[in-house]
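These notes open a run of structures that come right after.
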Structure P
Amino acid sequence: MDYRQLLVDAGRSMLRRGLTVGTWGNVSVRDAETGNIYITPSGMNYDTCCCDDMVVYDADGNPVKGDRAPSIEKNLHISVYRARRDVNAVVHTHPLYSTVFAVTGESIPPITDDFVQSVGKTVSCAEYALPGTEALAENAVRALGSSNAVILTSHGTVCVGPSLESAMKVVDVVEKTAAIAIFAKLFGSVREIPDHDIAAMQEFVRTKYGQRPSGTQ
């Protein structure tokens, strides 16, 4: 698998879909076999980036391949991988609607079925820290917990998954749910899905949803 091309395509998709502007945001993937982490470079235009611009690090954060400076959030990505063995992709975006929650310090509540199935019970706001710092990485990992997304206060959103495709799906669901919550609040309060229903839906997704291997019940 060409992980570098995956990052090139993801960066362009992020920009095209309005999930960031300019050169902000960053994406990484982890090779589950080697533990190597592939990450987008710092401050480069997604439209003109190529595979050779991607940077590779080992699990300890030592450079393996690439001449470019990595994203300033390299430590954030590596910290997530260290904390979450189930995660092999991290996508950091600067989208519109979920950043509304980032500047208010509010969490995105569990208000839609697809949100609780793919993201978790809630998306919390991490304590504020300056971009690119160890403090930001620590705060983000702490607030992420076992969820698949976290809000960086006054900054943006970080979404994770076992693959880049699944992490990008989380990006879409988080942004859609943030928009729904904002519009719903114009009408009044929003209804949060009860904990027991969240647990039931998450169990359903783990055990019954989607196609199953031939011969299984």
Structure Q
Amino acid sequence: MEVGGSIKQAISWCVPWAVVVRGPTSPARHVALTFDDGPHPENTPRILDILDAHNARATFFVQGNMAGRHPGLTREIARRGHQVGNHGYAHQDARKLKSAEYVADVLHAQAVIEDLLGKALPRFFRPPYGNVTLHSTLSLLRHRFRFIFWSLDSRDSFIEDAASLMAHLERQRLETGCIMLLHDDYRQTAEALQDIIALLRRKQLTPVSLGELLTGTHLGRYGPSTAPD
């Protein structure tokens, strides 16, 4: 197992509320669509319109620098009922930065996003590239962050057209509790989104925000636990 995976596993055992890889399996048949790296001035509005048209909710893990560059669009994500999470300020790799610098980057992003939205937010953090280190993880846990990963990678960072992206997703195991990794800075993701939602609905799955997926229970990789206040 890679070092980052070992850290995630250890944290899951010791502080199970702090690591989320998938949601609970429930009769509600919910899945979470999550979008990283935005907001993007062209793709994010298109994604928001498609989600609205299909009465679907999602979670956007925004970069602090992009949120500051597009404050109105960041507010629009929240205004339309979607969840806004933290993806760091400048999309830094935890393995390539000193722990103190990395933690400062995450805290700066949280402050920028909360200032733009005018309210405190749940401390949902998705580490850029999915990478973590022990020292930065422990520091962020002291700041009450929860680490949000994913159970299904759409591969939209590598698949360059909507048709191929859909072909990939149609081969995946889509099931209740799934957290799907997507990005709103890729054109192919916006182009495929309507078909992605249709695919989920054919499987009787409802796209919701992470908050809705995890209502009442924060599920670590190895089992449920009640999160602290």
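If we compute relative contact order in percent (Cα under 8 Å, 6 or more apart) for structures P, Q, which one ends up with the highest value? Largest calculated value belongs to Q.
I have 43, 20, 14 for Cα extents along the principal axes in Å, for residues 52-115 alone, calculated from one of the structures P, Q. Which structure is it? Only one of P, Q returns 43, 20, 14 for Cα extents along the principal axes in Å, for residues 52-115 alone, namely Q.
P, Q: which one has mean count of other Cβ atoms within 10 Å over residues 60-67, as calculated, at 11.6? It traces back to P.
Suppose you compute log10 I(q)/I(0) by the Debye sum over Cα atoms at q = 0.13, 0.14, 0.15, 0.22 Å⁻¹, for residues 84-131 alone for every structure in P, Q: which one lands on -0.27, -0.31, -0.35, -0.71?
Q
Ranked by Cα Rg over 2.2 N^0.38 Å, which of P, Q sits at the highest value? Once Cα Rg over 2.2 N^0.38 Å is worked out for each structure, P has the highest. Could you tell me which structure in P, Q was used to calculate semi-axes √(5λ) of the Cα gyration tensor in Å, for residues 12-107 alone as 25, 22, 9? Structure of origin is Q. Here distance in nm of label points 7 Å out along Cα→Cβ at positions 44 and 148 was derived from just one of the structures P, Q, and that gives 2.9; the source is P.
Readers should treat all values here as calculations from the given coordinates under stated rules, not as data from a laboratory. The structure displayed is predicted, hence computed values, not measured ones. Cβ atoms are built from the backbone, for glycine too; each structure is taken alone.
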